[in-house]
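The data blocks that follow each hold one structure.
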Structure I
Amino acid sequence: MRIGIFTGPIIAGSLGGKNRLEYGVIGDSVNTASRLESCLKDHQCTNCRILIGEETLVHLKGKFKVESWGALSLKGKQQMVNVYRVLGR
């Protein structure tokens, strides 16, 4: 299992018409979280891997142990993203 978490603005709401209505989220933060989830699949050394961006790390305020993976280039992003793997509490 792989999880990507990125903190930032999103737009959430119901999309569609009266016959087909779906709840969804859109925005750059959603796309970045998705890219984190699929980033460097070959570096999966455990059954579950959680990758977060630096913006999320700031909000965690030291509550979790993390390992820095450095600044990585994610698909569709022009700027590098500082990526961290969550190791535990």
Structure II
Amino acid sequence: MSEIVINEAQATAQHYIEDLGNGIELEMVLIPQGTFTMGAPEDEEGSDDNERPQHQVTVPTFFMGRYQITQAQWRAVANFPQVERELLPSR
């Protein structure tokens, strides 16, 4: 059995709170641009062919919600004017 090591560090992040209206807020955190290796190496135990080939991926800076989206937040966002695709307020 292999040992799992988790390193923790305390840091600060850029963030803001988006007011969605009706007392509903969404806390957003800045994710800086970066490059990482996506995919599994050929010799990774338990990996599948659909996880290969490994390749470099670069993502631009973006904001992401700090927490999972609540149903109230989803309904608020889904009721905004539509951009590129329709969002259904509930399923």
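Values in this text are rule-based calculations from the coordinates and carry no lab data. In this text, all values refer to a predicted model and were calculated from it rather than measured experimentally. Cβ atoms are built from the backbone, for glycine too; each structure is taken alone.
Supply the structure label, taken from I, II, corresponding to distance in nm of label points 7 Å out along Cα→Cβ at positions 17 and 65 with the calculated value 1.7. Going label by label, the one that fits is II. From which structure (I, II) was Rg and Dmax of the Cα atoms in Å calculated, if the value obtained is 14.8, 46? This figure was derived from I. With mean count of other Cβ atoms within 10 Å over residues 33-40 computed over the structures I, II, the top value is the one for I, the highest of the group.
For relative contact order in percent (Cα under 8 Å, 6 or more apart), which structure out of I, II has the highest calculated value? For this comparison of relative contact order in percent (Cα under 8 Å, 6 or more apart), the top structure is I. helix-only ellipticity at 222 nm (-39500 (n - 2.57) for each DSSP H run of 4 or more, over all residues; to 500) was computed and gave -5500; which structure, I, II, did it come from? Structure of origin is I.
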